[in-house]
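Pasting the structures here.
What follows draws every value from the coordinates through simple rules; no lab data is involved. Just so you know, these numbers come straight off a predicted model, no measurement behind them. Cβ atoms are built from the backbone, for glycine too; each structure is taken alone.
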Structure P
Amino acid sequence: MAIDQTKLEAFLNKAVGDLGATVSAALVVMGDRLGLYKAMAGAGPLTAVELAEKTGTAERYIREWLLNQAASGIVTYDPSRDRYTLPEEQALAFAVEDSPAFLPGAYQLMLGMVAGEEKVRKHFKDGGGIGYGELHPGVHEGVDRFFRPGYIANLLPSWIPALEGVQAKLTRGAKVLDVGCGQGTATRILAEAFPASTFVGIDPYLPSIEAARAAAKKAGVTRNLRFEEATSTNFSGTDYDLVACFDCLHDMVDPIAAAKHIRGSLKSDGTWLIVEPRAGDTVAENLNPVGRVYSACSVLYCLTTSLSQKGAGLGAQAGEARIRDVARQGGFSRFRRAAETPFNLVFEARP
């Protein structure tokens, strides 16, 4: 075997970076949960002792945590003063919960998925999977916090306006269903923005529905919004003007059956909004940083939850062509890409 030493060293350096990123995810989640980022935001340069005092934590742990955060490029370090600073840009990404750049939810989700590695690995032999309720609790909350920044940044400014005639209907008063709503963030954003319309969010996982109800009550958005436990193929109601599936169609046991049920629930001029993870239709198109994240998420979450019920297992990298085919087999005659972001593809399907 002929080894190119330069190539080997370059690869090993990359691997060290990957290892650091993997284990440092736990420290980001700690920083989020302990309020360390929020304490540093706008506080200027701090010593480890000062941050520990501000947050009621042990200085020895904080000292090591800050070292990691500086090595990770999240905080800056001034060796002449032995002080650490959270720059404004990083504060927006790590300390401002409603920021469109907020990242801790993503770290929480990834860490929760990694915690389930052993459970998923067992099914590489039998082709089965683990159900959503069996996933690490960090996944259940993390998935909502992971997607929330994208919904805040894009749902009202670009995705809804990109749909033919939908914004006008919502303004006048429309009937809307969110299938696979999770903890209800997207549904709640829409209900708050369009008070003349009525919104229903459905999800098969009852704890998510309970969390959605609690969040809606806390936000004071309950007059035109409700959440119900139901699946994508047994939900009730007809004559919807808009049905939405936010980052969940690829997770479903039977996406085609879901598409057919959604088609039957829509008005003749209704719209199906499908938001999916960004993915190309070929392997080569997905060999990039986003594809790397989503393919890992697929193995540890999306794919395994579908296969746990002997489902279709589309996976997070389904791609536009496969989603188009699902819509076609579901009875939709029109399908187009309406919008996109670096992380999502947004489709509009019409009867």
Structure Q
Amino acid sequence: MNNTSINVNTATYVGIDAHPTEHTAVAINRFEDEKGRLRFPNTLSGIAEFLSWLPTIDKQPQNTVIGIEGRGTSGNAIVSRLLESYQHVYEVNPLYTKQRRTFGTRGKKSDPIDAKLIAEVVTKKVSELPKITKDEVSTDMLSLKRVVWFYEEITVQGARIKNQLHNLQREKELSITQEEKTNVSFILKAKHKELERIQKTQQSLKIKLVTLLPHAGKNLMTFPGVSIVLASALVAYTNGIHRFATRDKYLQYAGIGLLERSSGKKHRFVQSNKGNRMLNRVFYLVALYHITRHQESKAYYEKKLQEGKTKKHAMRCVMKRVASIIYSMMKSGEDYRGKIGKKKLKNINRLRVLGGLT
């Protein structure tokens, strides 16, 4: 946060606990004294009520610092309206508020308590929090996020159906009577049709992602292991690479960076469990591809194991390496400088044609 544009001692800090149907806001000063609270519905009229309430707490928008937790899709509307008048709006990781809730004798949980905890986090960690920009809530970005979410949702459904098909096939083989086999066969046929429908939808969504993915994100598809789906997920969950001034801040946001846990002469680092878990999962999937199919990364992974690191620690090292390269590619907009396989290049060109980009 730029201290020349806001006086941290006189600023008002607002925490918003966002939910699908209702939001709760609590305003405090620098010393964590409450200045006001408001519970309002997550509707256009409710958000208008909140925006009318804010100036009664602090008349100067540039003097108000806002943190919001639990955004997801439920907080997009309020964030869009806030950014029209307020420049200091930040994303608060739920783990920060959980930390403060369990600190000392704290243990109670309610929406007003959580909203105040969010505001308290903002007073102390604003320099570490990712700032929310207008690009994040633009129509194109929100559309990309919705399609990524839908693709992931039906992929989970597809995986569940595949497991069901495996079990049903086994039941059919073990069926004793013809009636049992007939019933199982009927369900198998229905499940196969359902799976086919999901797979067709997935293909349609991939084509849609090609058109929705910003030009600055299409270069990610040149990186080994990054498909159109993963490239879109990286862009959607990063929420704008320019929010992160350094690579280390991006790694911390993705939950990959290490945290220092030193005391006296003992210096050690532990894996962070903070950060965006959805983004963390994407990097895990890319790293998993690398240790199985990418020779250079596989050799790096084996080297870490030989150094005495556990498989889990070695995987995190690969994830960090992958995330560092992705960060540079997002910042520069350049293609991957390493070797791109013929099959990978063919798939990229095919998707570009399907998306009407050539």
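With Kirkwood radius over Cα pairs in Å computed per structure, which member of P, Q shows the largest figure? Checked P, Q; max of Kirkwood radius over Cα pairs in Å sits with Q.
When mean count of other Cβ atoms within 10 Å over residues 160-167 is calculated for each of structures P, Q, structure P comes out greatest. For which of P, Q does helix-only ellipticity at 222 nm (-39500 (n - 2.57) for each DSSP H run of 4 or more, over all residues; to 500), calculated from the coordinates, equal -14500? Going through each structure in turn, the value belongs to P.
With FRET efficiency 1/(1 + (r/R0)^6) of positions 128 and 208 (r between Cβ atoms, R0 = 35 Å, to 0.05) computed over the structures P, Q, the top value is the one for P, the highest of the group. Distance in nm of label points 7 Å out along Cα→Cβ at positions 48 and 304 was computed and gave 5.3; which structure, P, Q, did it come from? Of the structures listed, the value fits Q.
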